[in-house]
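Following are the structures in question.
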Structure 1
Amino acid sequence: MGITRLPLSDFIALSHHHPILDVRSPAEYQHAHIPTAISFPLFTDEERKIVGTAYKQESKQKAIKWGLQFFGTRMATMVEAAEEIIAQHLLIHKEITPNAQHKILVHCWRGGMRSAGVAWLLDLYGFEVYTLAGGYKVYRNWVLQQFNLPYSFRMIGGCTGSGKTPLIQLLQKKGSAAIDLEGIASHRGSAFGNLGMPPQPSQEMFENLLAAELYKYSQPTTPPGIWLEDESQRIGNINIPGPIFAQMRSSPLYFLEIPFEERLHQIIRDYGAFSSELIIATITRIQKRLGGLETKLAIQYMQDNQLADCFRILLKYYDKYYLGSLQNLRPVSAAAIISVPMEKVDAEISYRLLIGSVTA
């Protein structure tokens, strides 16, 4: 059916309807990849090392011979795997027309021999194959470019325990443009943020996910204004890209004003089920900032199963930390802070009051 080499914009557009095969090694894919791409390695990590060493130390021809030895033994299984991927894709995307079932996208690191080899095989079998000119390297350049574009952000602020993340998620469900930064970072933002969360992605993978979300919500058909949670620049081991963080700090901030005791109850609901050992280990990590006496008291309360007293100390610390950063890091020229008073933590109520604050 032929192989078509596409620029990135056309490749991304086509990827909304057809699967992407990332033919780089498993380790390359694991580190970071195009968010919707499927790992479809031409070589194992060890095989890639052998081929690369032969290319550098011997010759291109020697590297190709090694590559053909590895590739030749798995051609049939790769075709069968591609057929299975297409079948699964069609089950999920039933709106695709029948003649689309043969289309498949392929990329490697720089659009070189690896993607060319897999594209040749799939084309030979009968697929309609599209490759990415410049490969993943071009995609990464595009990702970094997204962070320098202007966006219309609307920030959701509030002290710890205000239910900001559930509100972001509810905004998404109701069709608003909203990005769950903590969700894609796999971290809730505080020293306790990794509890109950999957491992964090690499910095590069986080950036890929964020760029995809920004691109999705910057299209003409999406609602105006992108909702984000007011975060520190660092979320666990992840850093929000500098240009994006600068825009976040200058954007209008809708601050959820919720009584301390209500937020304390929410923190107990969020973290009270974790073992005392995990909580104490986390308290110990912040003892320099928390202070010796407060650390000792918080640990003692946790050991005595007095959760409310323990978390009250921690919540006071985080309130002081967040409100201080709000004043110190927000530029003088930033848009206004809009207060959204609430009596309790409730995503539905927060949503109604938030939307009311925007339209008022």
Structure 2
Amino acid sequence: MNEELLSILEHLEREKGIKKEILIQAVEAALVSAAKKDLGPNVKDVEVKLDPKTGGIKVFSDGKEVTSGEFGRIAAQTAKQVIIQKIREAEREVIFEDFNKKMGTLALGLVHRFEKGSIIVDLGKTEAILPKSEQSPKETYRQGERVRAYILDVKKTAKGPHIVLSRSNPGLIKQMFELEVPEIYEGIVEIKSIAREAGERTKIAVYSKDDKIDCVGACVGMRGIRVKNIVRELRGEKIDIIRWNEDPKEFIAGALSPAKVLSMEIDKENRASKVLVADDQLSLAIGKRGQNVRLACKLTGWDIDIKSATETDKEKADLEKLAGIGEKIRTALESAGYKSVKKLAAADVSELTRIKGIGEKKAEKIIAQAKASKPGEDK
């Protein structure tokens, strides 16, 4: 019996990944419960020791051995139930520790069932949930279908680990590029930032300290094979790979691709930029429903205001129409950032008087004229 018990414990250690010491503690705790029932209510301070080498079992009460034989049928049944319970608890702990270490990486599983919009994914050892809020809006799944997802969160509960997956988190993109691009996995190419609207488009900024390495080319792969594999996994989501640059002008211009930038003004203090593009590039720079510029803002961390050449010329013309504003004053206003009637109308007198050549009365007159010119119509 004792040898059989040790054999079972060794088998569980191999098959379930539970340390033998934990199992022995579980057995000892179970046998204490069984011994108390078997020996009666008068026996106090019961302790059970299981020899890990021989499997011998000894029962102690108040430090003295009281029996070392077989326990009764009821005691054995109790021990069996508690052992099973302890083994399940230990098994849950092993699964929790395993997935807790994997948080922030990818998991591969099968779609098991659907619950109120959420997808329950079978990961083999346990199940995980892919909530509706973490699903890509363009993706649908069938029962039994393979799914690769980002491990977003792992929590310990009484019923076992609660694992939350995501198909919309930008971390999914990062992990996929690490799998597809050896240069990223090895640290030769670095992912600086990611901006994503799941199911629609992702912009990813990459960089390499080694000038000999083309960081964008490495991510694209020969004939685009690497990025194509990721796009296929994401079911057609578009991916723009941008070369990161410490110069904000270069970085912002790259982030707005495929649009081409004519010129740019940078306000480092407020992390804001004003971008000028050709008329035929305006819709491309802004993107469908503003998506391109929105993602560029997220990717770079800068506010980006885009205007076309025609809009800029119109603003200058409108500014020149204001009475009492000559070339010198207009240039001073533009240098101070007041390039449109709309912005002048929103200015304070104290702000304009800081500009050389503009006194209090002049500032009041300029603001009054700007407001009277219906700046709300200025685009």
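Here, each number is a calculation from the coordinates, and none is a lab measurement. Computed from a prediction, not measured in an experiment: that's the story for all the values here. Cβ atoms are built from the backbone, for glycine too; each structure is taken alone.
Brief remarks on what is shown
- Answer label among 1, 2 for the case where P(r) over Cα pairs in 10 Å bins from 0, in percent, calculated from the coordinates, equals 5, 20, 25, 20, 16, 11, 3, 0: 1
- Which of 1, 2 yields -16500 [helix-only ellipticity at 222 nm (-39500 (n - 2.57) for each DSSP H run of 4 or more, over all residues; to 500), calculated]: 1
- Structure from which 12.5 was derived, mean count of other Cβ atoms within 10 Å over residues 111-118, options 1, 2: 2
- Relative contact order in percent (Cα under 8 Å, 6 or more apart) - structure with the largest value, from 1, 2: 1
- Value 2.4, calculated as distance in nm of label points 7 Å out along Cα→Cβ at positions 175 and 287, assigned to which of 1, 2: 2
- Once FRET efficiency 1/(1 + (r/R0)^6) of positions 47 and 231 (r between Cβ atoms, R0 = 41 Å, to 0.05) is computed for every structure in 1, 2, the highest value turns out to be that of 1.
- Read-out FRET efficiency 1/(1 + (r/R0)^6) of positions 167 and 183 (r between Cβ atoms, R0 = 30 Å, to 0.05), computed value 1.00, structure in 1, 2: 1
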